[in-house]
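Student: Read through the structures below before going on.
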Structure P
Amino acid sequence: MDFVLVCDIMLDLEGSIRPALYLAEGLIEKGYKVSMVSPIISRSVENYLNTKGIKPISLRVKLFAKNFGLSFLWFETWAREAFLGLNSRRTNYDLRVTINFSHTMNLPSLLWYLQGPTSAALKDMERELTASYRYAYKILKPVIERADLELVRRIGSNSAFAVANSKFCASLYSKWGIKIKTIIYPPVDCKVFNPTTSSPSEDYVLTYFGKETAFSVVKAIADKGVKIKAFGSKMPFIPKSVINHVNIDFLGRLSVSQLVDAYSNALFTLFTFTHEPFGYIPVESMACGTPTLTYAVQGPSESVVDGVNGWLAKDNSEIIKMAVELWERGVPSHMRLNCLRTASDFDRSIYSKKWLEIFQKLEVV
């Protein structure tokens with residue numbers, strides 16, 4: 001059987017692309033033919049897919065936000081589909097889609113993998129936006145929420161079954177009438193993400209800077225003397241007070257090997273988010289043997305177990321207090337082993353096995 005997987009824009013192989021990619025590679029290993037369809041695929045990604053025996057199908061949409069970063073590109077791609085259906089219209093041939101991993105392509109599919117609605121993310125991000133972005137969002141909010149609801153329902157009605165990437169994510173879509181067949185957590189490659197040292201330096205706290213980051217909380221922790229290293233792509237809405245902070249070292253975008261080493265040597269990973277359906281950061285960190293401090297809500301609370309492989313705070317004031325206390329007293333060494341045990345449950349081999357079980361039940365394979 002041939003498998004067709006539909007994805008959001010594929011400019012790299014991280015984030016929301018990873019679940020589709022790991023499944024595609026697993027299916028190729030078992031002798032199946034696999035194609036991956038996306039509104040736009042970068043040349044480097046196309047080359048990678050070809051080397052793996054995966055057929056890339058780029059719809060080559062023209063995006064105006066190409067110079068404004070990945071977040072704006074993704075939002076433009078979503079808007080094209082939500083308001084005008086422009087992305088799916090470019091598939092002017094009959095695609096028999098196996099799994100739609102996208103929130104920006106409305107195509108008939110057997111399965112739709114839910115990774116979080118756009119409007120929910122924007123709503124939670126609002127308080128951390130700079131004044132100009134927050135003002136623009138307030139004006140557009142009703143339109144965005146309505147368009148997102150209608151797009152979700154259109155894609156849902158175009159898919160035979162829906163699979164969510166977490167219990168929290170499932171709850172978001174269930175409120176909009178999408179019936180969830182099951183939950184499959186996104187994967188981490190434990191052969192890639194694993195400890196690089198048995199004697200970590202533990203002289204800094206690692207965190208991630210992204211569009212969902214609660215920057216004000218990171219700054220508050222740094223203000224109290226905690227040394228922080230942050231990774232992520234440069235974005236126009238990172239506050240200068242954070243970027244220029246004396247206790248924050250912004251590393252920018254790291255290679256995978258650099259990231260694994262950064263996780264491995266951190267005292268702990270700090271994950272302050274405004275919205276997170278699943279949360280790769282805690283699982284990647286645990287795969288490298290490093291516990292995570294985060295919130296007791298949304299997706300990360302499904303992988304982090306308080307006091308076992310990390311810590312869960314109920315709000316911003318508590319996470320700030322806990323971060324300072326951990327920085328001052330250190331982290332129990334046994335937690336690193338607990339982290340490795342938890343991460344193994346999210347390994348890509350487990351992930352692929354769960355998909356194959358679904359395919360067998362649906363008599364796809």
Structure Q
Amino acid sequence: MSLLKIERATLAQFLPGLDQQLAAMPLMELEQPGGVGIRAYRDAGGPALLIPVELGGKGATPLEAVRIHRALGSRSPSLGVAATMHNFSVATLVEFSIFGEDDACATLLGAVAENNLLMASGFAEGRSGTNILAATMEARPTPDGGYVLTGSKKPCSLTHSMDLLSGSAMLIDGGTPRRAVVLVPADTPGIVRRPFWQSSVLTGAESDELILQDVVIPGDFLFLPAVEAELDPVEVSGYLWFQLLVSASYLGAVTALVERVFAQRKGNASERELLGIEVESAMSALEGVACAMRAEHTKDDLLPRALFVRYATQRAIERTAMAAAELLGGMAFVSSPEVAYLLAATRALAFHPPSRLSSADALSGYLSGERLAAV
């Protein structure tokens with residue numbers, strides 16, 4: 001089947017054997033708590049995917065990463081979401097190591113690649129009314145040059161499988177509070193895990209609550225952005241990575257429904273074609289933004305473009321999921337949990353920030369000639 005041919009070939013190129021391993025597992029097993037898909041991703045070398053080759057990683061480009069995430073989402077929506085949080089966090093640190101010329105950050109990324117470490121995201125993702133990079137913790141300096149962290153993150157994907165937590169914090173040091181990015185080893189004293197995720201959908205992503213109670217980190221595990229008043233280039237790049245990877249992962253989930261329609265030859269050729277038009281057009285738009293990330297020196301105009309594409313993809317997923325489920329028919333819906341599950345899972349893209357409604361003022365202002373505000 002040509003559907004997902006390029007995406008799965010890209011996945012096989014970077015993580016050989018993973019697609020076959022995931023395909024051999026029942027969908028509902030992959031989507032249960034316990035990290036079956038996450039373990040397979042780690043064992044295949046997934047944590048190193050976006051780390052530059054010179055730091056020991058696999059050096060996937062934005063275009064290759066988008067294709068890989070669509071392939072992952074088609075096998076397991078939970079794995080697509082979990083991998084998004086890791087890869088978005090890694091990509092942000094890669095930007096710090098390059099633009100900030102931060103040797104400590106580069107050393108850490110090398111350790112992630114060498115040891116297959118998974119990184120959870122403690123950014124604001126999941127908090128209604130906040131942008132994804134808003135602070136979820138407070139950091140205060142310690143006398144020996146380190147920092148003590150307090151705060152919480154819920155939901156936090158990879159709660160139980162993570163080796164490191166990355167996140168945003170407000171540095172409180174007596175002057176004006178400053179935004180910072182922090183790293184916390186998962187076994188640091190003071191980290192508490194609590195059950196949080198009550199939904200039956202996407203439980204395989206391990207999205208529970210992390211609480212930091214006076215957690216101490218060394219000084220070189222905190223990084224400051226270059227610009228205080230607005231998102232700096234590193235943060236904008238991280239934001240771009242998140243929008244692309246999360247959109248591609250959910251597009252993969254809806255493509256799994258479309259794949260079933262084609263495999264079973266449901267509906268007529270025109271109806272199947274319309275499903276293909278929806279998912280392939282959305283993928284082409286995501287690929288366009290991914291290619292532009294490498295080609296353009298400034299990302300000021302690329303971020304709103306990425307948001308427009310994300311919301312267009314979101315709408316395409318909604319239309320396609322319902323149409324594909326209708327073509328698959330009522331017996332498919334009632335005889336197996338997979339169709340209903342994928343319908344519910346694909347809808348969750350709308351819950352990742354920024355929501356379309358919350359970004360309306362910023363994006364409409366941008367189209368009128370204003371500078372894009374943080375969303």
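Student: Given structures P, Q, which gives the highest value for mean count of other Cβ atoms within 10 Å over residues 15-22? Don't jump to the answer; show the numbers that get you there.
Tutor: Working: P: 21.4; Q: 17.6.
Across P, Q, mean count of other Cβ atoms within 10 Å over residues 15-22 peaks for P.
Student: So, one more: Can you spot which of P, Q the value 1.9 was calculated from, given it is distance in nm of label points 7 Å out along Cα→Cβ at positions 47 and 167? Write out the running numbers ahead of the final one.
Tutor: Numbers: P: 4.4; Q: 1.9.
Structure Q accounts for this read-out.
Student: Looking at structures P, Q, which one was relative contact order in percent (Cα under 8 Å, 6 or more apart) calculated from, given that it came out as 14?
Tutor: Values: P: 14; Q: 18.
Matching structure: P.
Student: Taking helix-only ellipticity at 222 nm (-39500 (n - 2.57) for each DSSP H run of 4 or more, over all residues; to 500) from the coordinates of each of P, Q, which one would give -16500?
Tutor: Working: P: -12000; Q: -16500.
Working through the options, I get structure Q.
Student: As an exercise: distance in nm of label points 7 Å out along Cα→Cβ at positions 31 and 87, calculated from one structure in P, Q, equals 3.5. Which structure is it? Present the calculation step by step, with values, prior to reporting the outcome.
Tutor: Details: P: 3.5; Q: 2.1.
Computing distance in nm of label points 7 Å out along Cα→Cβ at positions 31 and 87 on every structure in P, Q gives 3.5 only for P.
Student: Please compute FRET efficiency 1/(1 + (r/R0)^6) of positions 183 and 271 (r between Cβ atoms, R0 = 30 Å, to 0.05) for structures P, Q and give me the label with the greatest value.
Tutor: Values: P: 0.90; Q: 0.05.
Structure P gives the largest value of FRET efficiency 1/(1 + (r/R0)^6) of positions 183 and 271 (r between Cβ atoms, R0 = 30 Å, to 0.05) among P, Q.
Student: If log10 I(q)/I(0) by the Debye sum over Cα atoms at q = 0.13, 0.21, 0.23, 0.27 Å⁻¹, for residues 79-142 alone computes to -0.44, -1.01, -1.10, -1.18, which of P, Q did it come from?
Tutor: Working: P: -0.50, -0.90, -0.98, -1.15; Q: -0.44, -1.01, -1.10, -1.18.
The read-out comes from structure Q.
Student: Of the structures P, Q, report the one carrying the highest value of FRET efficiency 1/(1 + (r/R0)^6) of positions 215 and 295 (r between Cβ atoms, R0 = 25 Å, to 0.05). Don't skip to the end; give the middle numbers.
Tutor: On the way: P: 0.95; Q: 0.05.
Largest value of FRET efficiency 1/(1 + (r/R0)^6) of positions 215 and 295 (r between Cβ atoms, R0 = 25 Å, to 0.05): P.
Values in this text are rule-based calculations from the coordinates and carry no lab data. A quick note: this is a predicted structure, and the numbers were derived from the prediction, not measured. Cβ atoms are built from the backbone, for glycine too; each structure is taken alone.
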